[in-house]
1. Taking 0.60 as the value of FRET efficiency 1/(1 + (r/R0)^6) of positions 37 and 277 (r between Cβ atoms, R0 = 35 Å, to 0.05) derived from one of the structures shown (I, II, III), identify that structure.
2. Between I, II, III, which one scores greatest on distance in nm of label points 7 Å out along Cα→Cβ at positions 93 and 333?
Structure I
Amino acid sequence: MTGVAITGLGLVTPAGIGWEATWRGLCTGVSTAAPDPVLDGLPIDFSCHVRDFEPRAMAGKSAWRLDRFTQLAVTAARLAVEDARVDTAAWDADRVAVVMGVGSTSLETLEKEHGKVVRSGRSASVSPLTLPRAVPNMAAGEIALQLGVHGPNLTLSTDSASGASALGTALDLLRAGRCDMVLAGGAESPRSSRFTALLFSQMATLSARCDTPATASRPFDADRDGFVLGEGAAVLVLERTEHALARRTARVRARLLGFGASADAYHPTGADPTGAGVSLAVAAALRDAGLGAPDIDHVNAHGTGTVPGDLVESRVLGRLFPHRPPVTANKGALGHALGAAGAIEAACAVLSLEHQTVPPTANLDSPDPQVTLDVVAKTPRRVRMDHALSTSYGFGGQNAVLVLGR
């Protein structure tokens, strides 16, 4: 199997708008978590949220009819196409696909409109735009609508692995020759809905450090107590390599070489402590890329900051990669964007390959002695690397692993 070219990156994260802002933020090693006015009064009232986001200016004049996860998706797609130096007036729109990962719609509009019915008792008060705003496929659909592309248009939902699953599906579409280019990634805004935030709080999966939110997200740290809700979007422009080279204006930023997926078939929300499912996905991704474990020079880990989850991941990665490639966990700085996380982290792995640098894991002050990985902390680390692995796992036992190369 051959890889495909990654020619554009579009990122909207709590660290900023655009890949440059996100990369700078990651390299500071400082968390973006802060009190969130949307969550005021809830048991957990902070998040990693995107600031200075002007939907109309960034997502177009139709932004008013879009939920936030779709606004973020459209903005990331526009940034990615611009970064890829694509002439949208000249591309073959029938051969351009869109594949987006969305864990859920974040319930933002559904919560609001249901509240109208509860308060007024009248169904007439509900907006007719409720469903078009809230269904998960609107991120992919709206990207196609605004950019005028007519190829396959798909939405993947594998919880927190959704963004990575979307990139893997895009890889398959390009290899099969069904399209020449795919705009692929993920988008989600779980903190936009107070109800969604409350549900995660009730599950006891969120960090409870309300007094010091900036220290709350701490993957692989001995004092971790859960993850921090985030939000964001990432879209990558993927192309058949020959198509990218024929465009002349394209620059190949990296290559997507392999994808592996599996199911734990163990528990609705908990990870299999043996790590068998993760091991299957990693092995499949390496096999797909035509590489062995020693070829991996860097791992961008799922690393949510939950006590059991980080331990399982550490054990599995330690067993599979005994040469101890440097590891980072972007959620320490950006929080957990759920369905968007896998795509955001894949984009960050591309940036690590480009800059030959592994950004630090935020808040890793007291490394857990049970974690035997070489987790980068405090400052960025220069590393000679040709291949990187990005791992994503979700509720339902979903596992998705990507292999990227220079």
Structure II
Amino acid sequence: MKTLSDMRPVYVVGIGLHPYQNRSQTSYVTLGLRAVREALADAGITWPDVESAYVGNALIGMAAGAAMLRYLGATGIPFAQVENASASGSTAFRHAAHEVAAGYTDVSLAMGVDTVDQWRSGPAKAGVRGLADHLSAPFTHFAMLTQKYMDETGATPEQIAKVAVKNHRNGAFNPYAQRQQVRTLEEVLAPPLISGVLTRLQCTPVGEGAAAVIVMSEEGLTRHGIPRSRAVQVLASASRSEQPFGRENGDVALTRATTLEAYAQASVEPRDIDVVEVHDAFSIEELLYVEAMGFCKPGEAAAELEAGAFDIGGRHAVSPSGGLIAMGHPLGPTGVGQVAEVVRQLRGEAGVRQQPNARMGLTHMVGIGPVCLVHILRAATA
């Protein structure tokens, strides 16, 4: 199976977002076009320079992407709308990166946009249900995983809540984040309890927003005069779906398998990664996933977090954007927004959220299915 390492180099050269926010009366078109225009301006190109486009969304419906992009001009480019639950944006980015790497185009747009509408879940209509599906909502599922983790590792509710304290602190300095307020441990632990020991501030808000990135080949960089110093290379794109994992939690095992594949594609190890954007819809997820990705030993994530290993300035800056807990999780844009944050970090443009000397970054998204996508990006070398 071919990977990005077998094809021509591909780079992210432009990033843009519409701030994630609570549901409003704002049209998804307004959300999406702001992100695209910002990405085009960041890359220093115009819409007619874009040769293909992929739009990730989960909620806004059929043909929404094409109807939105026509406001930039009907240029006749190849286009596809991508739905892959929470991983929709990550999947759109994967398609754009592979298309450019394969030589089909030199300039591609990957974006995500969503606004809260009617939830329509395919698995609920598939006819094949788990025995306890009707008894466990997502927050209940993760509350049970939280209790299991505490029982097995000795971690306390306070230690797990510190994931949210860190991510709210990071989000407070991110102008695109839905939650922009520093929170104390006492505030994070305060009621209401959502399920088990999980409080409201340990759970992601689902609102609306948009994110966009411009992907280019080396030929595109030359043709459009893109400075190499601002071109961040995509080293790996790994995508996997459900398979039998025995008694281990499926999302955790899937994360481990997908991340190992990405490491192999990029010829890197966990110690090489400076910045990590993780699917942390609930605080326990960050701890489970950083262990699965090899950033610490099993059972030690809570203690490592408490020691500052995952802070900005620590061994690995985990979710410097604020993560899903503070940045927000509007579904379609989330994975593209993660890429935008890593690119910002690797360019050294993240301001007070900047991880010092960041050279390598990783994004991780899990979606209903389950599916998992992991991307690894590297800062420019010249």
Structure III
Amino acid sequence: MAPGRADALAVTGLGLVTPAGIGVEENWQRVLSGRSCATRDETLSGRPTDFSCRVPGFDPGELLGGFASWQLERFVQLALVASRMAVADAGLDPLTWDGTRVGVVLGNSLGGAATFEEQHDTLRESGPAKVSPLLVTKYMPNMAAGYVAIDCGARGPSLVTATACASGATAVGTARDLLRTGVCDIVLAGASESALTPTVLAGLAKMGALSRHREAPEHASRPFDAERDGFVAAEAAGVLVLEREADARARGAHVRALVRGYAASSDAHHATAPHPEGRGIEQALRAALADAGVGTSEVDHVNAHGTATPMNDLIEGRMLSRVLGGRPAVTSTKGVTGHTLAAAGAIEAAYAVLAVERGVVPPTANLKNPDPAIDLDVVAGEARTGRIDTAVSTSLGFGGHNAALVLTAA
């Protein structure tokens, strides 16, 4: 049964820490500019893939204090900063809320990969006595949600979703269920990822997932372009504060947009390749639209997964064209941010919220020669303004995970 208005969930707060900047406004302006964040990465110097998209100017000591700067892994630090921003943006005060009614759902895939690699080297070179007692707690993916809950006193359910690059969207959908069933009144939902390590990127490169346009990193991520050859790996965190719409309006909160629909599916096809006909993501998208009570002809904008890999963009693009036709203005913000892996679905949901709220669709960076095999209205060159009543954000992940979100104007 499609939800009525009373079942809609309000997005009352956003927090973004991405290669596009620290903070919502800095992010939005960079995404609207269509300028890629990809640069040379000194930690990858001498390797075939020596560029990435890192969060610029991120100082955990300044933003979080000394404890966090040495005891917490970077993916947790990013999540903490984003969650604090989102809570403040929502006009909420953790000192006064009922923490038993507040939940945290954050996505993550690779946990503290940097710490694990570092401590593995320590074990081999110096023996077990020199391994850090913080190894396990810095490595465990659940610590993103755990530390956010500790930080803001959220004593409701606290958990991490791990559906690869669909993790952030899955987290928002899981948060929706906690609110709809009455388990929570407020949920911090999103994802974080920071795994730009030599080993992880070597593995992605060997899979053929990463772009090889190393001569000009800023032009490497080319979603939906005929010359795309892979993504640029990135780090980020994005957090959305979700409440039931009636509750948010009763407290006078500013509602940025509404989450009206969500659905997930599995390809049950291949470990890394999407179904060749896009059946899984099509199933998720159609179910999310039905959940929202929205027709396929009503979608104005799509923030596509758009990884800039040859297979994903073709399969996803054909699926979007088949389901939605040529009406929606489509974008992939990965041209700017790179692929933030588990965090992608969260930050792209946030960008879709901003597109709905402000009536602007960001351009797809580096789209110079649209793939003729993809029949979509992909926004390129500059941002496009216009009324957006309904937006969709699609996410796909290794393992055949798919998720789709439907967002509408408040």
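1. It must be structure III, since only it matches.
2. Going through I, II, III one by one, distance in nm of label points 7 Å out along Cα→Cβ at positions 93 and 333 is largest in I.
Every read-out reported here was derived from the displayed coordinates using simple, explicitly stated rules and does not represent laboratory data. Since this is a predicted model, take the numbers as computed values, not measurements. Cβ atoms are built from the backbone, for glycine too; each structure is taken alone.
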